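A.B. asks: Below are structures written as structure tokens.
We did not get these values from a lab; they are worked out from the coordinates using the rules stated. Since we're looking at a predicted model, the values are computed, not measured. Cβ atoms are built from the backbone, for glycine too; each structure is taken alone.
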Structure I
Amino acid sequence: MKLSGAAVGTKYATVENAVSFIVQKSLGNSFFRFAVSRRRDLKSIDDNPELSTGSTGEFIRHRPEIFYAADVRSIRSPEVPPPRSIASQPFWTSMIDGTRRGWAMLGMIAAGALLLLIGFAVLANKGAPGWFEVILGLILIGIPIFITTQKRRVIRQHEARIRQEREERDARNRELLSAYTAALEHLREDPNDEALQRVLRENEKLDLPYAIWADTAIGTVLHVGFSTLARVGAGRAAEIAALMDRASDAAGLIAEDALAVKQAVYSTILWHFLADDRLGDVQVTTVRAIQEGFGIKPDNVPIDTSSEAQFIRLRGIDHRNAPRCESPLPLGLHEYCMYTAEIRPAGGEATTTIHITNKRIVLDGPKRIEVRVPTIDDILVDADANRITIRASGMKTPIDFTAGEPIYLGAMADLATRLDDRPKGFA
């Protein structure tokens with residue numbers, strides 16, 4: 001399920017040194033990007049239990065050197081869709097509408113046009129006898145036009161008769177939608193029993209498709225979750241989840257969306273800690289309290305679960321203790337393998353193997369691809385799709401593939417760029 005909304009702004013933080021390894025993730029109310037640097041040792045992470053997420057779901061940096069960018073999505077107001085009218089349909093489309101009747105009219109016009117040409121030819125050669133064909137041709141052309149004009153006139157008259165009824169219905173729907181939106185706004189400001197009852201009453205009056213107002217309702221329940229969490233803390237996560245469930249029921253959300261909103265709150269809390277590199281023992285306790293209180297199992301959020309494990313695995317790894325592994329890849333002088341994994345190139349069905357060494361990245365497939373580490377420009381991981389894109393100078397197209405551990409793989413490729421800093425003549 002996709003939580004949608006309109007992007008209203010972007011915040012940026014800068015760092016002194018250029019970064020090359022970026023992870024992006026779609027959260028409940030934002031599209032989030034951050035630079036992945038060396039993960040700190042567990043003992044260096046503070047015991048500050050404060051969240052890295054604000055009361056509206058925004059990212060709060062506790063470490064100024066963190067680079068991030070977030071497109072924040074606002075809660076948009078729902079709108080009644082405008083009605084369609086025959087007046088907006090071209091005349092010829094009304095005549096030739098794809099039915100047998102429409103094609104018959106087209107045939108009559110074609111026959112009439114042919115008779116006109118014959119009639120004009122007869123007039124030019126024989127005089128008056130040609131008027132018969134001309135008049136008959138005009139009649140054949142005029143009949144479809146007359147019928148279509150009458151058809152459109154009848155439709156317009158019919159629309160005129162129901163226009164007032166439709167306008168009254170639309171006005172009523174707009175009024176009900178406005179009242180429902182106002183009730184949701186009140187719920188966001190103060191999520192109490194009275195506000196919930198008001199939302200429930202207004203939702204029961206709605207007679208509009210779910211898709212028109214669902215985004216507003218989703219955004220409201222999401223806001224209730226964030227604001228309540230900021231106010232009462234993760235220790236009361238079960239109460240927060242219960243309040244969000246009540247808000248979802250009152251707002252009329254389907255079960256799938258109600259569950260997705262709670263998962264979005266959990267995901268946002270976790271990923272903001274990961275981006276801030278603050279997922280220590282105290283913060284993990286907070287995340288687990290929210291996960292347990294919301295009734296979210298690791299299998300319910302496989303991307304979050306896997307990503308957390310990959311970031312924890314990276315903790316403390318740098319150029320001084322780069323991982324090493326066995327690889328069938330023939331290695332050169334002073335070269336060693338850091339990581340090997342099965343991947344799936346973008347647009348392909350067959351898997352292949354990627355080897356990351358301290359000097360190069362090699363993709364073993366039908367077409368062998370080899371990238372020298374010093375030529376790598378940037379590494380982008382799309383966590384939602386387990387997708388990695390590596391761009392390097394001298395390559396016309398980037399390397400694009402999916403992997404089981406995209407964050408760890410990207411980190412190994414990024415680490416490789418910082419290992420061998422000798423002059424290229426000695427590589």
Structure II
Amino acid sequence: MNRGFTHVLGVAGAVGLLGLSSAAHADDSVSVNGVTFYGVVDLGVGYQTHGVPTNPTSSQGSDYLVSKVSNKSIWTMAPNGLGSSRIGIKGADDLGDNWTGLFKLETRFSPASGQLSDGLHALSAQNGVALKNQTASTDSSSAGQAFNGQAYVGISNPTYGTLTFGRQQSLQLDAFGTYDPLQGAFAFSLIGFSGTAGGDGSSEDLRLDNSAKYLVSYGPVRGALMYQFGGTVSRNDIAYAGDLGVDLGPLSIDGVYTYKKDAVIASSLTAAQVLTSPPNSLAGTVSDDTSYSFMAKYVWGPARFYGGYEYLRFANPGSPLPIGTIDIGGYDLSAVTNNAYNHNRILQVSWVGLRYWITSKFEVGGAWYHYDQNSYATGVNTSCKDTRAAQCSGEENAVSLVVDYHFSNRFDAYAGAMYSQVTNGLASGFLHNNNLDPTVGLRLTF
């Protein structure tokens with residue numbers, strides 16, 4: 001276990017013990033003086049028809065979704081099947097006149113290894129490694145930071161809204177928490193596992209450093225604004241976003257817009273790139289991204305129906321990044337691509353799903369997710385519709401079914417499976433184009 005994580009656990013544990021000694025006997029919460037220690041531990045076992053070994057620092061823990069390295073049938077530990085394992089501290093303090101001060105500090109980790117989530121470290125471990133020999137790895141907003149979840153402070157008022165500053169979830173990721181039928185489950189949700197949709201084009205932007213977020217509601221209408229200040233990691237990476245939503249009885253609707261400048265999608269280095277690159281560096285594809293999304297949920301007795309659509313446009317960056325740019329987590333980008341989108345890449349994301357409470361303790365959920373990519377290739381590959389290049393048009397589909405039994409408010413057991421498949425451009429370079437991941441697990445929430 002690294003020293004940063006040990007320190008986080010020590011601080012969180014101290015707060016937790018204080019809360020237990022003073023408050024647990026009264027209300028079974030781990031809180032004291034408005035400060036709460038909380039967490040989630042999620043771990044199980046899974047089988048994959050085309051999988052890879054788990055990675056101790058991968059944010060998801062296992063490659064539940066079909067990926068380029070999806071290889072052979074394999075049994076693995078299944079960390080974070082329903083979502084990130086994490087510990088955190090949050091608090092609120094009454095400032096008077098209906099004003100409240102608040103904060104949150106949160107760290108995500110793998111319960112199978114005890115290590116901090118560090119998606120970029122998992123990627124760098126694959127540098128120069130042949131696809132068939134790689135382990136689970138995806139780009140991520142969690143890059144080994146001490147607080148790789150959220151870290152913010154702010155003020156709130158029931159009339160004027162809530163204003164917070166720090167490292168915070170994107171508005172799109174916030175919305176997915178309400179409108180993804182499988183609630184971002186890594187093992188069962190395409191938009192949960194793949195951060196492309198929630199990060200408005202890049203998994204690294206699921207959470208934005210140096211950001212300001214404002215939330216306000218008036219009756220059934222709610223709104224949100226978010227801004228990321230430039231220069232977060234030595235680049236002009238501003239972002240701005242807005243959300244407008246309404247609750248109409250059993251129907252909830254939200255629309256989200258986001259613009260992100262100098263977004264980076266990190267990837268492992270090829271064997272040739274490793275020869276001329278510093279240790280533990282990465283490749284990066286840079287773009288200016290724009291996204292629009294519309295989502296809805298309808299509650300009918302014990303049933304909840306979900307649907308959504310997101311439009312993502314990737315364009316070449318207006319301010320290209322040089323080789324040697326420092327990415328999140330302090331990782332060096334030793335190979336940088338600034339011209340990947342001479343024709344804009346358009347990715348359309350859609351989904352529908354259902355959750356149903358069979359009893360007060362037992363629920364079942366199912367969903368279908370779909371990615372549709374245009375052909376943005378140039379030259380001899382223009383308008384291509386096959387696997388010759390990743391720039392060809394292509395599709396990705398995932399179908400999932402999950403059952404979840406809640407023994408108590410804090411402890412549940414789940415079982416389910418997701419079948420995912422890619423075709424044409426989205427399958428370019430893949431060892432296999434599909435994966436089935438039956439998974440069972442236990443989750444403790446406190």
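A.B. asks: Can you say which of I, II returns -3000 when helix-only ellipticity at 222 nm (-39500 (n - 2.57) for each DSSP H run of 4 or more, over all residues; to 500) is computed? Don't skip to the end; give the middle numbers.
C.D. replies: On the way: I: -16000; II: -3000.
For helix-only ellipticity at 222 nm (-39500 (n - 2.57) for each DSSP H run of 4 or more, over all residues; to 500), the value -3000 is produced by structure II.
A.B. asks: If P(r) over Cα pairs in 10 Å bins from 0, in percent is computed to be 5, 20, 33, 29, 11, 3, 0, 0, which of I, II is the source? Mind dumping the intermediate values first?
C.D. replies: Details: I: 4, 16, 19, 16, 13, 11, 9, 7, 4, 1, 0; II: 5, 20, 33, 29, 11, 3, 0, 0.
Source structure for this number: II.
A.B. asks: Using distance in nm of label points 7 Å out along Cα→Cβ at positions 51 and 339, single out the structure from I, II with the greatest value.
C.D. replies: Details: I: 3.0; II: 4.2.
Biggest value here belongs to II.
A.B. asks: For distance in nm of label points 7 Å out along Cα→Cβ at positions 299 and 355, which of I, II scores largest? Each step should come with its number before you reach the end.
C.D. replies: Details: I: 3.8; II: 1.1.
Ranking I, II on distance in nm of label points 7 Å out along Cα→Cβ at positions 299 and 355, first place is I.
A.B. asks: Quick check: 0.85 is what I get for FRET efficiency 1/(1 + (r/R0)^6) of positions 59 and 387 (r between Cβ atoms, R0 = 30 Å, to 0.05), calculated from one of I, II. Which structure matches?
C.D. replies: On the way: I: 0.85; II: 0.65.
Source structure: I.
A.B. asks: Here's something else I'd like to know. With distance in nm of label points 7 Å out along Cα→Cβ at positions 347 and 363 coming out at 2.7, pick the structure among I, II it was computed from. Each step should come with its number before you reach the end.
C.D. replies: Details: I: 1.0; II: 2.7.
It must be structure II, since only it matches.
A.B. asks: Which structure, out of I, II, was relative contact order in percent (Cα under 8 Å, 6 or more apart) derived from, given a value of 14?
C.D. replies: The structure behind it is II.
A.B. asks: Which structure, out of I, II, was semi-axes √(5λ) of the Cα gyration tensor in Å, for residues 235-394 alone derived from, given a value of 40, 19, 12?
C.D. replies: On the way: I: 40, 19, 12; II: 37, 19, 18.
Here the read-out was taken from I.
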